[in-house]
Structure P
Amino acid sequence: MFRSLRPLAFAAVFGLSSAFALPAAAELNLLNASYDVARDFYKDYNPLFQKYWKAKSSETIEIRQSHGGSSKQVRAVADGLEADVVTMNQSPDVDFLAEKGLVARDYTKKFPNNASPYTSTMVFIVRKGNPRAIRDWSDLGRDGVQVILPHPKTSGNGRYSYLAAWGYALRQPGGNDKTAQEFVSRVLKNAPLFATGGRDATTTFMQRRIGDVLVSFECEAELIAREFGRGEFEVVYPAQSILAEFPVAVVERVVDKKGTRREAQAYLDYLWSKEGQENAAQNYLRPRDAEVLKKYSAQFPAIKTFTVDEVFGGWSKAFPAHFRDGGSFDQIYQQK
């Protein structure tokens, strides 16, 4: 496929017809559709990849970003947003694109680690001094505690928070789906609103000063520190939490149309390079590379985690049971 050609200013200035103009340089660009909280990560990553690709191929590449709630992002791609790659925070969103034929059905086998170059977990961000004494998931269900989190039906951040609370309740002595639903119901009743995505939840908590606790990815705490200062909040690690994975994929139809498959594949492959893994750690995402993770171990406290596969039988079961119309979230929300 031919890439679009940039109009040549020289020809316009000197009145040359297109027949006499020098060949125009190819306009090479990639669009990465990503989730809300990944803005700073890819802001740092893109220049690293551009430098690497320039040295490797002599090509100058422009990389554009699109960010929002993860489910909204994949719907935009399905509706025609011409993203070359998607970098999401949960498998169901990429699975949705695979079902539409936009992403390879075996996308998890196209890259290492089930196509997830780094991981995270859900933590609690509380006001300075932790005035509500929030220590574990059980505290989020106490009377009078306001919990801020994104909407679980439209945000990967929100879904991980929801499943983390459900999994916590299941793993308590005598825990079952009934006791888990009762516990999550108490937590959701303590949510004065649902943010549209992770960054909106942070804005609600930090700028609008709503809520006693923000539930978010571990990496979001560092973003908050950079923006608002480290003395404005504290991070609380619960006794256990969910392992969050971040799948990536090439959007097959788009790269074939634009002729950017080689560059899109390289862009995602580079996430597993030493530079890409270092960037993940520097943005408080837990790298897959064991050496890099060890190097940054001081900033990643040990925490017991459980996976969606272990507790819920995988996303293929968890998603319809909890987040499709009529699932547990709807059942709880109707009673809220």
Structure Q
Amino acid sequence: MKDLYTLPKAELHLHIEGTLEPELAFELAARNGLELPYASVEELRRQYDFEDLSSFLELYYATMAVLREASDFEALTRAYLDRAAGQGLRHVDVFFDPQAHTARGVPLEAVIDGIRAGLDTARAQHGITSTLLLCFLRDRPAAEALAMFDALGDQLVRIDGIGLDSAEVGHPPALFEEVFARARAAGLHVVAHAGEEAGPEYVREALDVLRVERVDHGIQCLQDPRLVERLVADRVPLTVCPQSNVRLRVVRTLAEHPVLEMLERGLVVTVNSDDPAYFGGYVGDAFQGLREALGLTDEQAAALARNAVDASFAGAPRKREMHEEIRAWERG
């Protein structure tokens, strides 16, 4: 069997704030004169035992308080990309949560400047290409999302798309119909989290009301055979995050995760790390975990990697390059 860490990969479901490792959190806290409510890196890491999505989000938002300056966001982005480059990453569609930062008084421009600087450095140093997607927090009012979209102003040209994330249950996609319509009219890509903890009806709403190009997570589609048929027929990509699903107790164990069943049923599934600092590993670790728990074969791994390339927002020439790299890995 081939080394899965060398398999060329595109990652489509990655929250940059979710790459904040405890060591960097303490470093940035010291730099910004802040004090974390934990005595050590080890104590903070021990908090990463979550009961569900809500318990994760509580720590996620609390820890990102150390991100204050553009240089902090650049350091965060560079740390993720340096690590992921060693696990086969070639392209990433990056999510970020601006409302979580502007609510703390961090200027939107500083957030985008820092992330973009990190992405530019990774392209120069590692050859990793990227797009940047602004996610709206679905557990905040839809009017706030519209205000955030308006606040982009001349920053609009610096993002490539929008998404919808945070606590899913009770916050259906249709609440955000207007801001998604405006984003589509502006020529942006549109994606949304759906079918992680909530049922398949959220997936249908994301498709029918928000008209998304990809569904983030989407594993609950398996409850609805007709929805599965539709997703297969329309080739709608699903950005599945197995480690996240286990750590947030959506799926009991990795050995019970349905990702390979979904692949066999013809769904366009991809494998992603979601919030890797919190969920036990980066994109290469996600593939290796599936090999250890589910017996992921080289052929299945290559199929998942090809799905991710096709579903990514990379340009056509870049996709051709990545497909050739995957073929070379298969021949190797």
Structure R
Amino acid sequence: MKNTRHIKHIRTAALAGTGVLALLALSACSAADTGKAAGSDEVVIAVPSWVGAQANAEVAKVILEQELDVKKVKLQAMDEPIAWDALNNGKVDAILEDWAGQPKKKQLYVDDKKTVVEGGELGVTGHIGWFVPKYYADAHPEVLDARNLNTFAKDFRTSESGDKGEFLGAAPSYTTYDEHLIKNLKLDFKIKETGNEAAQIKEMQQKYQEKKPFITYWWTPQWLNSDIDLVEVKLPAYTEGCNVPETKTACAYANTPLEKYLNADFAKDGGEAAELLKNLRWDNEAQNQVALWIAKDKMTGEEAARKWVKENKAVWEQWLPKK
């Protein structure tokens, strides 16, 4: 993806308070303590706090129940770090969208303990970066090179940022190197903690409507990009290991093929349900569509999933276990 390319994809955003998801109370028990047996009729899927992740899980739920007669599919809302712990102890069977933001937990659970296994690629590629609205980039094209940001910092000042430019930050549980980037690139910006994705989106929408300049952590695909035109600011090129350790980061974010992970016991003994989740693979456009129906058109997750399943049989039939 070219850094100056302006994006018009439709994809994820977190919906604060999404009613279909319930928080999971985690304990330190082992998989043997969860009461799940091989061939259990219950499947539990972790759902991180953005609508694209919900779209994956809702579609999987419909197909598991509709085509494989799984009696109960539970969708549990939790941030990625907690989801990894739940995969390890068997409280959760699968997470369908991981952004590679938990390398230490992956090392511990996948490589060392072997309680979690890879479930294959989701088929969606994620990209994180810094973005400004197109109307500002059109007026100030030099802003699209991070080396020039200090020249424009005054345009991004707010009453909260003082004599520095304001940078809209990500939800605290998201993968972000922005604090280190700002420090290591010696940029005159101060991060505004937006708290969660819904609040970040609300602020972006308000500033965009008022044609105010703003710079923000953002990503593609993302459903809001169908409504607003953003342009990516070019950071120093990403190279393997340039963000290790995090505190030394002075480079762009990598493009990330999103991965699925399964609890190891479920992957081995979960039968057709586990096989379907391993086979589940769709693209940005498909996920975008379901996320848009949920986030913008205000359909319930189940309604959006059933609509997509009804209209895309040729896609999901490829996920079904082979007889």
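Structure above, values below:
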read-out	value
Test item: mean count of other Cβ atoms within 10 Å over residues 75-82 calculated as 14.1, pick one of P, Q, R	P
FRET efficiency 1/(1 + (r/R0)^6) of positions 131 and 243 (r between Cβ atoms, R0 = 25 Å, to 0.05) - highest-scoring structure of P, Q, R	R
Origin of the derived value 18.9, 55 (Rg and Dmax of the Cα atoms in Å, for residues 187-282 alone; candidates P, Q, R)	R
Comparison of P, Q, R - label where mean count of other Cβ atoms within 10 Å over residues 51-58 is highest	R
Of the structures P, Q, R, the one that -9000 was derived from, the read-out being helix-only ellipticity at 222 nm (-39500 (n - 2.57) for each DSSP H run of 4 or more, over all residues; to 500)	R
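No value in this document is a laboratory result; all are computed from the given coordinates. The model shown is predicted, which means the values in this text are computed figures rather than measured ones. Cβ atoms are built from the backbone, for glycine too; each structure is taken alone.
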